[in-house]
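Asks: Some structures to go through are shown next.
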Structure P
Amino acid sequence: MKNLRGYLAAAIFAGISYVLSLYGKQFSALIDMVYPYVIRTLEATLATWSGQVDFLIWQFLAVALAVVLIACLVVVIITKKSVFQWFGWVLAAGSFIFMLHTFVYGMNYYAGDLADDLRMEVSGCTLDEIVEATEYYQGQANVLASQMTRDSSGALVFDDFDTLAARAGKGFEYLTYQRFFPVFAGSTEPVKKLGWADMYSSMGITGFTFPLTGEAAVNPQIPASALPFTMCHEMAHRMCIASERDANFAAFLACSFNNSRQYQYSAYFMAYRYCYSALYSVGQSTAIDPKLVMEAASEANRIAGNVNDYLRKDMEDYDRFFRSRKNSLATNVADTVNDAYLKASGESSGTASYGQVCDLLVNWHIQEVVLPAIAVEESRFDPYDETQVDLSGIVNARGY
């Protein structure tokens, strides 16, 4: 029985995590009303505390924990104690950390969608709507790409990591106080550099947020075109926007409303990539109407041909970075673990949720660009246009 105590403790902690997830699913409305606001305040407090040092506290604690576990294993082997018992306590430690994470942050996965907080009505997208949104985001990216500072090879030259990080909160502050979206009223403490960047690059990981210390971190090696967007993505997680889809959309909004052109470019660069990827996927699908597939493929090819040289260069650099840095085995392991974590936390789509931001981007384009343009056009009044002026009852109205 003594050898099973660690396993029993692990089972208890795992059971508590499971019960919390069941509670979140059943009472999601209650979770949405209270939980994110309380935890957002806690995360802001933790971010202020951990922001006093430049290094990542959670990475330091992870190393310390690993050293303790290995030291204990060595002692167990030397003293010929039970390795089985040691492993049980390792499982208990991992289970306890996951339980604490679920209680402190994980319940945010069961809160309402970001679209509800933004008063957006999100519906399914037609092919025409995806095409129009993709063209819009590409057009914005084309314009901004030509305004960016570049080196002699044409590569982007952005401000250094710390300067960019210091500006990341500006867009969130605008959304909070000018657009009146309190969901973004969280910590704007600058993100930190993700340590062991080479390892994370090999896994294709661009950023990581650890709620138990309130630290949002970004891989400093990723291409400049994605760096501001990723900073805002991780900050959104720290603001208790847990869903990957919603965090991507929050990053787009925060970047596009930032007064920095570098942030704006990153917003439209990534928005175009996500929308084009969705359009291209439709064009490659075998599960829908072949006529629709052909139309989507044709539109994707046409839109791709409208990318200017600056934007094309940045997209090629982006793709080249991940092709050259990714290790297939490390990436598969990281994706599998991340997919399992997301699904265990209530994100049913797993890692596929990252690309689902296209629906939000398309509906935002309709709400913020298409409908206002139609409203302006319909409300334009010309007093000299007889079709807009009621002349009935006016004597000799046509006698001019």
Structure Q
Amino acid sequence: MLTVDEVYERLLAVAPRVLESEILPLAQCDNRVLAEDVIADLDVPPHDNSAMDGYAVRSADITACGTRLRVSQRIPAGSMGTELEPGTAARIFTGAPVPPGADAVVMQEDTAADGDYVVINIVPPPGESVRKRGEDISAGKPILRAGHHLRPQELGLAASIGVAELTVFRRLRVATFSTGDELVLPGKPLGPGQIYNSNRYTMFGLLARMGCEVVDLGVVEDTLEATKAALTEAAAKADLILTSGGVSVGEEDHLKPAVESLGSLDLWRIAMKPGKPLAYGSVNGTPFIGLPGNPVSVFATFLLFARPFLRTMMGIERALPEAIRVEAGFDWPKPGKRQEYLRARLRRGGDGHAIATLYPHQGSGVLTSTVWADGLVIVPIGETVAIGDRVQYLPFGDLL
């Protein structure tokens, strides 16, 4: 069996980059991948400005608490003041430019108004409550690099330098379909021996979270010819074909011979649990990934393998999941021959540190474990876990 790291190395080495891009209004760029660097053409902030409502002063004028200064001007946000006269103060509001000559702002709570004067009740150091020009962004510097996965904060950053449009890679198109006479779509009655097709909707949701366009080819008749026709259509319409189940050697598993007849197929046995089998290949030049059939295995192998493959295709700079360290609130006394991914939930200990607890049923068919959990604890091959040990943890918040 291959290790998880060996599968990463093989998969990411063959993931084709999709380089086509488009220019979109900034408001439509959330969850897209930047295709070109964004270079600032101005400083942010564009001038020294006040971080507080208060009074702009010359710090040298205030040598003791209780200094009384005449208020010589008023500067609201969006206005420019004049040079501050020595021995005076300027009434100033958050975000307003600090007038020439002033080098500090005293917040309103540290002052007392006295007619046309203000009493300063602290001795401010130079730079107090002043946001310096360019302290956030310097003109000429890149603020976002190509390959950055855009979130709301990146959109705000781009807007802060006046950018109205961004060049982003186009969305990936992922084709998926279901095979198996035992599968029934929700809303229809179950017949003898049939089950509802949960994997279809798990994959739809996971792909949507990644910003992919889903090419839904529906439920395919469980024959070799129908499977080949569906794969041919998928290859023509999508950047990746993604399926679950149906790649074993059973007489009713038509996906494996269909893929092999139209391209190539590798079946990898991975030293992990849940989700040992994974298929990778191509159909008429389009990459194909076949996930296992068990519901939890579909969920886990998508997050661990299909997601990094797709992120690499998208050009995202960091493709692989990154684990954090937390404390184990459970015992796992039996060493395994496969790396285990346990559905877990974090709670806070008495001192605020994170403690992982496990869902009581860790079977690959127990989909409720993925709903209860907020992440996966990793138990490496041959290792055990005792309460209090430090373990690796993959938060769903980073993976979804």
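Asks: For which of P, Q does log10 I(q)/I(0) by the Debye sum over Cα atoms at q = 0.09, 0.11 Å⁻¹, calculated from the coordinates, equal -0.72, -0.88?
Replies: Q
Asks: Here is a follow-up. From which structure (P, Q) was relative contact order in percent (Cα under 8 Å, 6 or more apart) calculated, if the value obtained is 20?
Replies: P
Asks: Here mean count of other Cβ atoms within 10 Å over residues 98-105 was calculated and came to 21.2; which of the structures P, Q was it taken from?
Replies: Q
Asks: Given a value of 14.1, 39 for Rg and Dmax of the Cα atoms in Å, for residues 178-289 alone, point me to the structure among P, Q it was derived from. All intermediate terms of the calculation are to be shown ahead of the outcome.
Replies: Values: P: 15.2, 49; Q: 14.1, 39.
For Rg and Dmax of the Cα atoms in Å, for residues 178-289 alone, the value 14.1, 39 is produced by structure Q.
Asks: So helix-only ellipticity at 222 nm (-39500 (n - 2.57) for each DSSP H run of 4 or more, over all residues; to 500), computed for just one structure, reads -5500; which one of P, Q is that?
Replies: It traces back to Q.
Asks: Hey, FRET efficiency 1/(1 + (r/R0)^6) of positions 90 and 186 (r between Cβ atoms, R0 = 41 Å, to 0.05) derived from one of P, Q reads 0.75; which structure? Before the final figure, lay out each step's value.
Replies: Working: P: 0.75; Q: 0.05.
The correct label is P.
Asks: Shifting gears a bit: For distance in nm of label points 7 Å out along Cα→Cβ at positions 26 and 106, the calculated result is 1.7, so let me know which of P, Q that is.
Replies: Clearly, the read-out refers to P.
Asks: Additional query: Taking Cα Rg over 2.2 N^0.38 Å, for residues 42-161 alone as the quantity of interest, name the structure among P, Q where it is greatest.
Replies: P
Asks: Which one of P, Q has distance in nm of label points 7 Å out along Cα→Cβ at positions 50 and 314, as calculated from the coordinates, equal to 4.3?
Replies: Working: P: 2.9; Q: 4.3.
Computed on structure Q.
A short reminder: the numbers here are calculations on the coordinates, not readings from a lab. What you see is a predicted model, and the numbers here were worked out from it, not measured in a lab. Cβ atoms are built from the backbone, for glycine too; each structure is taken alone.
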